[in-house]
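Below are structures written as structure tokens.
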Structure 1
Amino acid sequence: MSRAFYIGRFQPYHNGHQSVLRGLARTADEIVIGVGSAQLSHEPENPFTAGERVLMITASLKGIGCPFYVIPIEDIKRNALWVSHIISMTPEFDVVYSSNPLVIRLFQEAGMEVRSPAMYERETHSGTGIRGRMLQGEPWEHLVPQSVVDVIRGIDGVGRICQIVKDD
């Protein structure tokens, strides 16, 4: 049985993430999804809580046809220990999927197999770009699954982002 590992901050979860995970669902028996920087929220770069991100991911992956686990993972700020921390927080996995150079390096140094998935329209599908669109009042909903739109609207996520970037 093969179990894939995929980690991201998912601030917010978007169609690029969805594309990667749909691809993994066709090749892996199970997927472990790490919600990184789980301790961060209500910040301009990390506006959503770990729980909100878990909701976004879980709702978006209903019907994906592959069992998956969504695990919040707090940062430890010690890269040499980071892979061990991940392993201690997740079910065992066989292969890591990431395009992040630091993540690739750390898992490779730990002797793990790492594959870089094809990025889906990376120039338009990034959390930074989506949050920027929200701040500017530009359309963003087409860049995320509908279930993510529903979560963000339900928590007034756009209002939160607009408020937390203000100075006092």
Structure 2
Amino acid sequence: MDELEKAIKLRESGQLEEARSNLLSLTELYPQNPSVWYQCAWVHDAMGLEKEAVPFYAKALELGLTGEDREGAYLGLGSTYRTLGRYEEAKAIFVEAISIYPDNREFRVFYAMVLYNLKEHGSAMEILLKQLAETSQDKGIQAYQRAIQFYSDKLDQTWE
């Protein structure tokens, strides 16, 4: 769809208002196209209109968005819920995304942020420490990887 590609290029080049206008029109012309709804969500997010982005993300997912765009929509929706203080909704989205995409570490990191906001600090730290230990190429982190993994869920425990 040429119109969608044009709107994406406008967004990518920083012409956000024009991209937004075009994408809003496309949602009316192609109401069953999940990619149009996703791109419309994305441009709203890029403009700092997070609250307005939510229904577009939700509609894109509802319409069966696929591939990398679906992953992006889950991340965008969950992150947007978090920035709006809608922590329980963000948590639910990230739990769902993690179950669908268990190998996508970014969902776990954003989930940890939500857990922090929900005052579940221990669980948030455990997730982040595990991600750090499993992904860091830093020699110091790698040297202590086993210890970091071991202590990740024992931060409140003391040994006397």
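All of the numbers you see were taken from the coordinates with simple rules; none came from a lab. Every value quoted in this text rests on a predicted model; they were computed, and no experiment measured them. Cβ atoms are built from the backbone, for glycine too; each structure is taken alone.
By the measure distance in nm of label points 7 Å out along Cα→Cβ at positions 6 and 110, tell me the structure among 1, 2 with the highest figure.
2
Taking Rg/Rh (Cα atoms, Kirkwood Rh), for residues 62-141 alone as the criterion, the top-ranked structure out of 1, 2 is 1, with the highest value.
helix-only ellipticity at 222 nm (-39500 (n - 2.57) for each DSSP H run of 4 or more, over all residues; to 500) was computed and gave -12500; which structure, 1, 2, did it come from? Mind showing how you got there, number by number?
Numbers: 1: -12500; 2: -24000.
Among 1, 2, the structure yielding -12500 for helix-only ellipticity at 222 nm (-39500 (n - 2.57) for each DSSP H run of 4 or more, over all residues; to 500) is 1.
For structures 1, 2, which has the highest computed value of percent of Cα pairs over 21 Å apart?
The maximum falls on structure 2.
Ranked by relative contact order in percent (Cα under 8 Å, 6 or more apart), structures 1, 2 are led by 1, which has the greatest value. From 1, 2, which structure was distance in nm of label points 7 Å out along Cα→Cβ at positions 38 and 118 = 3.2 calculated on? Going through each structure in turn, the value belongs to 1. When distance in nm of label points 7 Å out along Cα→Cβ at positions 86 and 126 is computed for each of 1, 2, the one that comes out at 2.1 is 1.
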